[in-house]
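These are the structures in question, set out in turn.
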Structure 1
Amino acid sequence: MFTLRPMLEEDIPAALALWQGLPGIGLRDADSPPALARYLRRNPGCSFVALTDRGELAGVALAGHDGRRGYLHHVAVAGAHRRAGLGRELVRCCAAALKAEGIEKINLWVKADNGAGRAFWDRIGGRERDDILMVSLITGDNPNA
C-alpha cells in the first residue's frame, strides 16, 4: 500500500537519491536542491511522491507548467515497486493537478536510449513526436546547466 501526496521540499534529498540510482534519469546542475525547491514553490501541488507504509520514498514525479503547457520531469519508481501501477498513478495525480490549473497538454523528455521509459509512456498513452526537435540554449558559462 502506498500513500500519494504532493511533493514537499523535504522530499528533495530522497528524490535525488532515487533519481541518481536510475540509469534512465539524467540529472543536471539545474537539479540541485535549491533549484528543485524553487521549482516546487513555483508549481505548488503539481509534483507528487509515493511513500511506502514505512514512509520511504517509492516513487516521484516532478511536474509543473508555464501557464500554457505542462511538463513532467524525472518520473521514477524504485525498482522494488515497479510494474505495480505506481508510475501511472503518479502521472495521473500530476495530470489532475495540472488540469485543475487549466493545463490540458503535458510535454516530457525521454532519453532516446531509454527503452523502458519509452515503453512506459507508450503504455499509458504518451505519443512520441517526430515533427519537432529539442534545442537547448545555454545562457551562462556552465555547459551542465
Structure 2
Amino acid sequence: MANIPSELLSHQQKVCRLYKRAMRCVEDWFHKTHERRYQIALLRERFDKNKDIKDLKYAKYLLKEGEKEYFSKIHYQPITFAESITGGAYGRECYTPDWALDYWHPLEKAMYPKYFARREQMKDEYLKWYFETYPEEKKKIDNH
C-alpha cells in the first residue's frame, strides 16, 4: 500500500512537471549560461508548439513521448542542490545552544553592545525569578 498515489495529477500538472524536469536536464548538460539559456528557449518553443492541442488522446501521446525522450536524454550525474534530500548538506542544521554566547570573546561581544546588555539583563531577571520560584535550589548552590 506504500505506492498509492497521494494525489491525482491533471494533464497540465504532468506537462509542467515534465517541463521542469527537462529544464533541469538541460542545465545538467549545458554549463555555460548562454548555451543553457538558448537550449531552454528551444525547449520552451517545443512545449509551446503543442500547448493548444484539444485532442486529449493526442496530448497524452505527446506527453508519453516526451517522458520517453526525457528518460533517454537524462544526465548520468545530475546536479543536486546541497539542501535537497539527495544533496550533501541535507539535514545538517545544527542547533547552537544559548549558552554558547556566554563564551564569546569580549571583543566579539563589543560588536553587539545593545544585544549583550539586554541579554545580561534578561539573564539576571530569569535568575531572580528562578530562585524566587525554587528557593531550595538556591540553598543547594550556596551549600556547594
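Each reported figure results from applying straightforward, stated rules to the coordinates on display, with no laboratory input. Remember, predicted model here, so these are calculated numbers, not experimental data. Cβ atoms are built from the backbone, for glycine too; each structure is taken alone.
List of remarks:
- Which of 1, 2 yields 21 [relative contact order in percent (Cα under 8 Å, 6 or more apart), calculated]: 1
- Origin of the value 14.8, 45, where Rg and Dmax of the Cα atoms in Å was derived from one of 1, 2: 1
- Source structure (of 1, 2) for helix-only ellipticity at 222 nm (-39500 (n - 2.57) for each DSSP H run of 4 or more, over all residues; to 500), computed value -9000: 1
- Entry that produces 5.4 once distance in nm of label points 7 Å out along Cα→Cβ at positions 74 and 130 is calculated, selected from 1, 2: 2
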